[in-house]
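Asks: What follows is a group of structures, each given as structure tokens.
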Structure P
Amino acid sequence: MAGPLKTLTQKHKIKGKIVVVAAQWHEDIIEALCQSACAALLHAGIKKSNIITVKTPGSFELPLAALCAARQKNVAGVVCLGCLIEGETPHFHYIAQAVAQGLMDVSLSTQKPVGFGVLTARDKKQAQDRAGGKWGNKGEEAAAAVLEMARLGDVRF
């Protein structure tokens, strides 16, 4: 994405905490995603004391951690960050599908926004390009999505 995200050019008045859940595989990439997500939240006006970061062993565990966070009454949204790099077996596809579906299920069942900042890349270079490289930073984009959806939660239809 070129240029600053529109969502991040405005201050947000979110009631509650934003939890950033980050997998521990591919630590350098995850760190770049996490730093960008947290910086985006701060830039949007979320207080540092309202940003909580937790780690999971891997991306497969992200949905359960997101569910535990989203069930808390004082949590307004969850930003999930992970990195899956395709290998020689179909394992990558099973994990990617399970994580994507699991995170969507968490959002729908709790009616809270869950940002999808899980990279699914063919190789490490492709992941780096999406963690602060030539294709921006998907951590920032996931944080922006959570903020925008949390704001929509305050709209009365």
Structure Q
Amino acid sequence: MSATRYLLIDAYNVICATDRLRECLAESVDAARDQLAQDVLMIHDVEGVRVAFILDSPNDKLEVQHPFKRDTFEYLYAPAALSADGVIERIVARASRPDLVSVVSNDNLVRESTRAQGALALRPEALFEWVTACATRLEGDALRRQRAQAKDFRNSVNIDLDL
């Protein structure tokens, strides 16, 4: 059994660094967050990566939500005293296998801290390239299954029905 891989996303930071998601901010922060989550769900589903969006909040304690009703995809709202950046740093520092953790942020300090702790740091552009690669892989898998099923269901019974 392979070890679990983790994808931590500095959500507001990625939203603000992406033109398409920044436009969603006009509607609401939640709309932009949910659009990003919908995109990243492709990585979660295709590669089996555990995903956590780390978000700032005014809360006193860490709050966790599961937007797709899956324990492996969550929104983590940082306590106001710590910030999303602080939560990301703590998660990476506590990881028993930081080499299995990827952090997406456009913040240079977050990426430097991530790399210093042995995890992989990605820019938002790399995240969206990963999403596209997963979508392409999923489409290819679907085509292969479709072709295999077409071969399996071919009628090979040769009956002459001269009535």
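Asks: Figure out for me which of the structures P, Q the number 15.9 belongs to, where mean count of other Cβ atoms within 10 Å over residues 15-22 was derived from the coordinates.
Replies: Matching structure: Q.
Asks: Could you tell me which structure in P, Q was used to calculate distance in nm of label points 7 Å out along Cα→Cβ at positions 87 and 111 as 4.1?
Replies: The correct label is P.
Asks: Given that semi-axes √(5λ) of the Cα gyration tensor in Å, derived from a single structure, equals 40, 18, 15, which label among P, Q identifies that structure?
Replies: That value comes from structure Q.
Asks: Using relative contact order in percent (Cα under 8 Å, 6 or more apart) for the comparison, can you identify which of P, Q gives the largest number?
Replies: Answer by largest value of relative contact order in percent (Cα under 8 Å, 6 or more apart): P.
Asks: While we're looking at this one, here's another question. Which structure, out of P, Q, was helix-only ellipticity at 222 nm (-39500 (n - 2.57) for each DSSP H run of 4 or more, over all residues; to 500) derived from, given a value of -16000? The partial results should precede the final answer.
Replies: On the way: P: -13500; Q: -16000.
Working through the options, I get structure Q.
Asks: Compute mean count of other Cβ atoms within 10 Å over residues 63-70 for each of P, Q and report the one that scores greatest.
Replies: Greatest value across P, Q: structure P.
Just so you know, all these numbers are worked out from the coordinates, no wet-lab data involved. Predicted model, so just to flag it, every value in this text is computed and none were measured. Cβ atoms are built from the backbone, for glycine too; each structure is taken alone.
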